[in-house]
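What follows is calculated from the coordinates using simple rules that are stated; it is not laboratory data. Remember, predicted model here, so these are calculated numbers, not experimental data.
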Structure 1
Amino acid sequence: MAFWNMNSPFAKGVNKLTQMLYVGLLWFVCSVPIVTIGAASTALFEVLMQMEKDTEGYIGASFLRSFKNNFKQATSVWIPILFTEIIFGVNMVYYALLSGGRHPVEKVVFIVLFTAVMALAGYIFPVLAKFDNTVGDTFRLAIVLLARKPGWTIMILTIQILTVFVCYFFVYMPVLFIMGITGYLQAAIFNHIFDGMIERGEITEKETERIAE
């Protein structure tokens, strides 16, 4: 039956979903030490952005190669983000839930700061996956995207928040694979953003596109 043909839309869809789940599982395994989440996220987006364009190679090999190649730079980006989010998150929880409502200004300030860093992190690792840059230039490009693309930023944040809620309400089980699915949705957004900027010449020569090895 054409329905079960490997070239049918159904079979291609099932294969794509299976690949997403596999990438999500790789991300989870490589993120277990916590300090490696940056490298795992960079590898996740590099593979998923290729998948979204149907240009991916061997999923596992591509993921692990990207993880290895980007480990040092991605970790140097991730560690300050992690500590910043811990500081802002602890203060946010204290002022929002534990202070008895006595500090409304501080509550709002730390909610905004926590969300801003979360949004910045949402751009950092796709930028690192797509472009060869210094750490400083990676942060600068991510900040530019955060400022210039408010609509897409809200959508990316919404996907990230929904990911957390799904994992929470289903007792964390989806965390084993869900990043492959929600990451793919974000990868489609990032491909749209990056390709548009490259076509319009908004990416400078210094921010050269990464060439897959």
Structure 2
Amino acid sequence: MPEAFEHSRKYKYSGAMHDAMNIELRKLDPRDLEDRVNIFQYESPGHYQVDICETAKGWDISLRKEDFPQTFIKKEPEAVITHYKGDSEIYAAFAEGREVGLIQLEFQKYSGSLRVWDIDVVPEFRGMGVGKALMDLCKSRASDLGARRIVLETQTSNLKAIAFYRKMGFKLVGLDASHYTNDDIEKGEVRLEMAIHLGYPK
């Protein structure tokens, strides 16, 4: 059985049918998740168009919000346990008797970073405080581990995720214009790195 995380709390959210929801956070054993595959999916009406212009003095880089000609749809399977995610900690959020969210974290000691490999909320529970509960847990673990920053990956096409991360305090710290394919800019799906800088541990 997953162990109960000690920081279980009640998180309030605005909803049509409920005034508040109890969200319990539990740490999961990665050995129980070796065969688990999650579906990474979202839809977006727009994206941040990336322009990189080389000049005599360097480069001008801009990100400008634009609409897609048609709704961008992303849906692909992803294994929870993979070699590149290292020795991750995995926590699940439970509400109303079911798992409603998941976050996967790895403390990268060489850089002092706590990387969020995955954070996902069941679609019908989005906007109800589950993502915030998972991110609060992430911030707590960063403090426990003495991390100088929390960092994660998203895409210019994932407008809802970007808005959520900005609300949680993340700022843009970098991009990779050809991380997924050589046509990422043209496709409107460019990798972004976002981070919260926590300062150096004393």
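Tell me which structure, out of 1, 2, gives -26000 once helix-only ellipticity at 222 nm (-39500 (n - 2.57) for each DSSP H run of 4 or more, over all residues; to 500) is calculated. Let's see the in-between values first.
Working: 1: -26000; 2: -4000.
Label of the source structure: 1.
Determine which structure produced the value 28 for relative contact order in percent (Cα under 8 Å, 6 or more apart), calculated from the coordinates; the candidates are 1, 2. Working shown, then result.
Numbers: 1: 28; 2: 18.
Here the read-out was taken from 1.
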